1. Suppose percent of Cα pairs over 32 Å apart works out to 26; of I, II, III, which structure was it derived from?
2. Which structure, out of I, II, III, was helix-only ellipticity at 222 nm (-39500 (n - 2.57) for each DSSP H run of 4 or more, over all residues; to 500) derived from, given a value of 0?
3. By the measure mean count of other Cβ atoms within 10 Å over residues 47-54, tell me the structure among I, II, III with the highest figure.
Structure I
Amino acid sequence: MSRIAILSAGSWGTGLSVVLSNSRRRHQIRLWARNPELAQAIEVRRENQKYLAGIPIAPCVQVSAKLDEVLHEAQIVVCVAPAAHTREVLAQALHDIPREATIVSATKGLEPATHFRMSQVIAQVTNARFVPRLAVLSGPSFAMEAAAGQPTAVVIASEDAVLGAFLQEEFSGPTFRLYTNDDVLGVELAGAMKNVMAIAAGTCQGLGLGSNSQAALITRGLAEMTRLAVALGGKAETLGGLAGMGDLILTCYGSLSRNRHVGFELGQGRSLEEILTGMTMVAEGVGTTAALLALARENHIELPITQQVHSILHLGNPPREAIRAIMERPLRRE
């Protein structure tokens, strides 16, 4: 029986606590909520009414706002904090994380200030005490559907094949299937970039554009994702798998997508500030565009869709003008 600590009681952190409580292996699961009132409410009601209403949480899941309690003797630490807050959470938790623990990142995004992937952030913070055993969990996985027991397939990526196989066995369950992958960079970049493409797709939908536009956007979006990942050392086939194409399709078309929602509302003419004020959960794509563009500039890679999403989000460019800018780019070979 593994002792698993999940850092962050948002929708996906809570969803993972439910999914892992139903896995093939028995686990002792502890879920950390930053807010003591939320932790108490989840512990008492056995439901996270704020982030995952209607989904019961098993008795084997203990909820606390105290990091030392949650991390005590943990063998696997799953970090699900938003990308912009992962460093802060890990810094607070560092002296309570057992040295021998495996750390799994389940956050899809880049750190805004450094442009680091989450595995890089984790390694940089934890290296002050120990060199962590690291893995990344990603793929097409809306928390509500996974927690409700709908069949879900994801990727567990690690450069350590033995660790990847171990986590695959530990996390898999009747409705939660994991595939191993050794391309950590490709998996993480795919998870970050698909959120930006989902904002673009939502914007097209908000403008009332049809299937032709959506198909073109998603296809060229996948090409853009692949171009950057390969330039940085990732594998093209990773982007054609669950972490790339699979998650891209889900996030661009799924009604539960937060990033798609942001784009749709932008297409309807609402301001970004107004949209974000009305949201409970984080849309990672909003804070990821600038980091992706910085990586692209450093490596001389063109990201035209990401560039236009950034112009809409942060420069006030009207969505229709952004689409026109993409359509009027110089013609080229596919």
Structure II
Amino acid sequence: MYEQKTEYKLIKNHIMETSNHFKKLITWATLTLIMGAVLFNSCKTPVSGNEEKTAITDTINKLMSGIINYAGQLNVDSTFKLLSADSGSIYMSEGMHYSASNLKSAFKKVYSGIKSQQIKVIFSEVKLPSQDFAIWIGFLKNNYITATDQVFEGYLCETWIWQRKPEGWRVIHYHESILKMPSAEQKSLVETALGKLSEELASKPLKPLEMRQALTDFLKKYPSFYGTTFAFAPTEVDGKIQKAAPYFYRSGNEIKQIEISESYDYTASEWYAVPATTKAPFWSAPYYDDGGGSVVMVTYAIPLFGGDNKLKGVLTSDLELK
């Protein structure tokens, strides 16, 4: 019983850690489901090492690749063939709870109105609470054409929880949410607000340490905005390239700060590279901000230039997609 409780605690910790990235995907229903699965199954052990972790992760990613391929073919039976039919398994789509058979019926009805679709994984990760449980979380782009030849583009967040059973890995929980894109009013507010801030900063000598006050005040003034940064154009000092992009973002009721340049090369990111090259404001496509705010977001970016027409950097504001 001690080992069972230990595994439950480990799984709970993984779920809560994951929920910081995808708050809308992991629910208390999931936690209750996993707890029940652990308490009523024999004792399991944690993943023993990197080799085993890699093997399980590869297996889950391979299974998910097949599922996404079948979904692209509008093949409902194959997409959901590995769903557990156990009464304790819960499957959710857009806030509705389904059994395995009812979920298949619901998707067959949806797919009957679709002529074709293409699904692309933009970001995914696998969490391994133990040898016998795996959590796959993904952010996906879905392009589809309806039976009446209407073309749509959407973005999905999905959670698949897998359990190792005697017959192989089976899905015991599925949760799909359609992300809502910002409205025209939301985008207009961002454009106006960031435009004003860029005008205020344009005539000032900008330094990384001096950005904190301006950017935190900006977020406080606009509570619907998730994050903001001024990503400085790289400079060379003593033969070394220096980069700085202090990023401020919301975490609950707090505003936190990280340095983006310590996580990745921001100059290669779309939100920086496009406005820096075109010299014009730019709205990014939705993306998962790995290394930044760790949420799914869209970014509005404005390039700032000096009197010599040399790029100072790129000013941004983010809207979280929920």
Structure III
Amino acid sequence: MYKTTGTIERIDPVLDSIVDADATAEIIAEGFDWSEGTLWIEKENMLLFSDVPTNTVYKWTEANGKEVYLTPSGYTDTIKSGGETGSNGLLLDPNGNLVLCQHGNRQMARMDAPLNQPEAKFITLADKYQGKRLSSPNDAVYNSAGELFFTDPPYGLETQSDDDPKKELPYNGVYKVKTNGEVILLVDSIPRPNGIAFLPGEQQLIIASSDGTNPNWFIYDVNGDSLTNGRLFYNNIAAAKGEPGSPDGLKVDKNGNVFATGPSGIWIFNKEGKVLGKLKLEHPIVHLVLMKKYCTSAMICRC
């Protein structure tokens, strides 16, 4: 029914226990400007994803294919704004509510409506740090205590750069929102923080850097309200030389295997940062979700 795409490069035999020998990637939807933020909703049997420039969240189901789910998704002001203003990363909070990284509104927000009756009504979870507006929240993850961790690069600003006149914070940060609403700066040294995910046990946090001059994956130890011992999880600069794309969204399975979008497709690591294999695709991939093993770029593919 769907056309296949890409090839699997098996670097370590361990990959055979993770990805079936006959596994293939299928394109299930296409025609988007720039799709991001995939989220599988098990109870609704649907995939949600953002088309950032069109300010729209789409849904995909096996029965009906792609449909508009929510618009506007990331920018709700009536004043026209430049840049890519829609939602980016999508996730569920501990109560099963949809949470969106909103580029245009420059905030983390919760949709104030049921999943099966979506409305463009949003409750702000974080929009400022020390009185200054965030730039454009990109990706996020909750821990088991209900605390929200998110990255804030400048990609949603009109110039997508640190020189944008509307950028208020002097760095591109990684933040934590405590259950009382307090926003804490965790890291300010990653040039373009992007994808973010915990290893099992939530004692270590992996953060992707999509900066063109420093396109690596980093890992930190989690110590209360601090991230410490920051170090490379994997040095991508030399390994991916000449391949298109940079580290972006990532997910971690229950065994600690890391599925990370990066140059030429999806890189699969073990929890120690060893490359087990790659799913190489024809188009750059920016984000993926593991519940049903879906991934997304300007097209959506299933593997």
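Where a number appears in this text, it was derived from the coordinates with a stated rule and is not lab data. Owing to the predicted nature of the structure, the values given are computational and were not obtained by experimental measurement. Cβ atoms are built from the backbone, for glycine too; each structure is taken alone.
1. Source structure: I.
2. The read-out was computed on structure III.
3. Comparing I, II, III, the top value of mean count of other Cβ atoms within 10 Å over residues 47-54 belongs to III.
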